[in-house]
1. Here helix-only ellipticity at 222 nm (-39500 (n - 2.57) for each DSSP H run of 4 or more, over all residues; to 500) has been calculated and equals -27000, so which of I, II was it run on?
2. Say we calculate relative contact order in percent (Cα under 8 Å, 6 or more apart) for every structure; which of I, II gives the highest result?
3. Between I, II, which one scores greatest on distance in nm of label points 7 Å out along Cα→Cβ at positions 4 and 68?
4. Here distance in nm of label points 7 Å out along Cα→Cβ at positions 12 and 36 was calculated and came to 2.5; which of the structures I, II was it taken from?
5. Who wins on Rg/Rh (Cα atoms, Kirkwood Rh) among I, II, i.e. which is largest?
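Here, each number is a calculation from the coordinates, and none is a lab measurement. Small disclaimer: the values here were computed from a predicted structure and weren't measured. Cβ atoms are built from the backbone, for glycine too; each structure is taken alone.
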Structure I
Amino acid sequence: MPDEEWIYDEASGEWGPASGAAQAEVVQVRDAVGTLLADGDSVVLTRDLKVKGAGQTLKQGTVIRSIRLTDDPAHIDCRHDSIKGLVLRTEFVRKR
């Protein structure tokens, strides 16, 4: 197959056919009750969470807007009014 395109996968350090990249597995991120989450969704905390390094507690029912999914399906990136760079575990949130 001399006309086949190849791409370099930095994670594995190997070259592979470009057609295999399209078949990459899509990671599904789910909240505490099993609802699928997507970038930009709003979530609600299901319990009080102490925030390390910030010296404060986010209360149950706090709304977190505009989440971003990460490579790890157990974590989401988000921002709160007083805390920037907040990472939450998906087991403590539910979709709003």
Structure II
Amino acid sequence: MAGYSGSKDDYLKRLRRIEGQVRGLQRMVDDDTYCIDILTQVSAVTKALQAVSLGLLEDHVAHCVVDAAREGDEQAQVKVREAADAIARLVRS
């Protein structure tokens, strides 16, 4: 079971909202909207995706990493490494 299972509906709702925002961006470009207005909306979409990412990361640590730590050192090390790699990808993006 995924660590975010309890929040799955919330994540799906957020992602659908983000999908709508991206479609709005497409319409803005198609309608030749002013560049700065489009960039403002791109920033909003980026922040929304970052919020989803941070929530998923928090769920991963709270569930997957904690459960692995209970199973033993080797499993814990694997899950901690996964989390650290995910954090590194988020920081770079």
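1. II
2. Working: I: 25; II: 31.
The structure with the largest value is II.
3. I
4. Label of the source structure: I.
5. Working: I: 1.17; II: 1.14.
Checked I, II; max of Rg/Rh (Cα atoms, Kirkwood Rh) sits with I.
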